[in-house]
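Just so it is clear, none of the values below were taken in a lab; they were calculated from the coordinates. Fair warning: this is a prediction, and the values are worked out from it, not measured in the lab. Cβ atoms are built from the backbone, for glycine too; each structure is taken alone.
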Structure 1
Amino acid sequence: MPLPHYELAEQLGQMLMSRGWRVTAAESCTGGGIASAITDVAGSSGWFDMAFVTYSNAAKQRLVGVDASTLAEHGAVSEAVVREMAAGACVEARADFAVAVSGIAGPSGGTAEKPVGTVCFAWVGPGGVKSETVFFGGDRAGIRAKTVEHALRGLLAMVSSHEPQLG
């Protein structure tokens, strides 16, 4: 029986292929889990070229262009940072859509303001950017799995809300 991540990635791939679009990801707390779910789908090279695992702040800056001042002001787990991660990943990968995630998967690292399970998401597409912060309960593996699922669902929603340009 296919995993939900596989089914979501397969649906995403079908939508992207039918429109001639490409997707990328900039990942922190998932450590490549989104890219892994996407590349589990046979033929994903038709709509996916690369992704970025930017676990450290230095990697976020170097690979996807997050500004040092954004990190200093908001912290790595923030909507401001994931918005920059998604936009930078889109540019670097020459993709039409991107998702970025940064969060605290635990079991340590949480604070009163940002407890374990806090994950920030951003999705970028032709129509702009959407971001949100979500709290997931559970252990590290569960938080990461829920993050991958939520990221893929957000991409599906964004891609399905855009029609290809005619002309």
Structure 2
Amino acid sequence: MITFLDITREDAKALAQLDKECFSVPWSEKSFLDEVSNQAAKYVIAKDGDIIAGYAGFWQVLDEGQITNVAVRKDSRRRKIASAMIFELIKKAIQHNISRLTLEVRKSNNAAISLYTSCGFKVVGERKNYYHSPTENAVLMELTIPDALSSVTERTRYNG
């Protein structure tokens, strides 16, 4: 059974390992430790028993949230964990009076773009050469919270 929790210092090592599995430029254990004490950082982890199956988070700046990462272990994918974590982030955004969430995603990452679109995000632009290793443009996406309240459906909740 999947449970959703806030990250703690004890999660940092496992999150750094997960990042190595998911991203070409992963965050370090120290980066995650810094995020735990960062007042602007809001993160959720998805735990499958004792194992962290995924994590997602955003940085709050005034009334906006910038999603930093959404990551799910390879062996935990295709179980709607990512969409459930995004739903948890939307709930956190509402609790913190955030009016919109934004994110960047690799232009070639069709699966992630499809996921974000299904959660109500819309493409609003592109950032040239945003990513490295390899160099690639980013698609800029945005979700306004009033739109989220009407577009987030039961299918974004984890039921599995």
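When relative contact order in percent (Cα under 8 Å, 6 or more apart) is calculated for each of the structures 1, 2, which structure yields the highest value?
On the way: 1: 24; 2: 20.
The structure with the largest value is 1.
Taking distance in nm of label points 7 Å out along Cα→Cβ at positions 10 and 26 as the criterion, which structure among 1, 2 has the greatest value? All intermediate terms of the calculation are to be shown ahead of the outcome.
Working: 1: 3.1; 2: 2.2.
Greatest value across 1, 2: structure 1.
Computing mean count of other Cβ atoms within 10 Å over residues 50-57 for each of 1, 2, which one ends up highest? Kindly include the intermediate steps, with their values, before the conclusion.
Numbers: 1: 17.9; 2: 20.9.
If we compare mean count of other Cβ atoms within 10 Å over residues 50-57 over 1, 2, the biggest value is for 2.
Compare distance in nm of label points 7 Å out along Cα→Cβ at positions 18 and 98 across structures 1, 2 and report the one with the greatest value. Don't skip to the answer; put the middle values down first.
Working: 1: 2.7; 2: 1.6.
Ranking 1, 2 on distance in nm of label points 7 Å out along Cα→Cβ at positions 18 and 98, first place is 1.
Could you figure out which one of 1, 2 the value -9500 for helix-only ellipticity at 222 nm (-39500 (n - 2.57) for each DSSP H run of 4 or more, over all residues; to 500) was computed from?
Numbers: 1: -14000; 2: -9500.
Only structure 2 yields this read-out.
Suppose you compute distance in nm of label points 7 Å out along Cα→Cβ at positions 42 and 74 for every structure in 1, 2: which one lands on 4.1?
Source structure for this number: 1.
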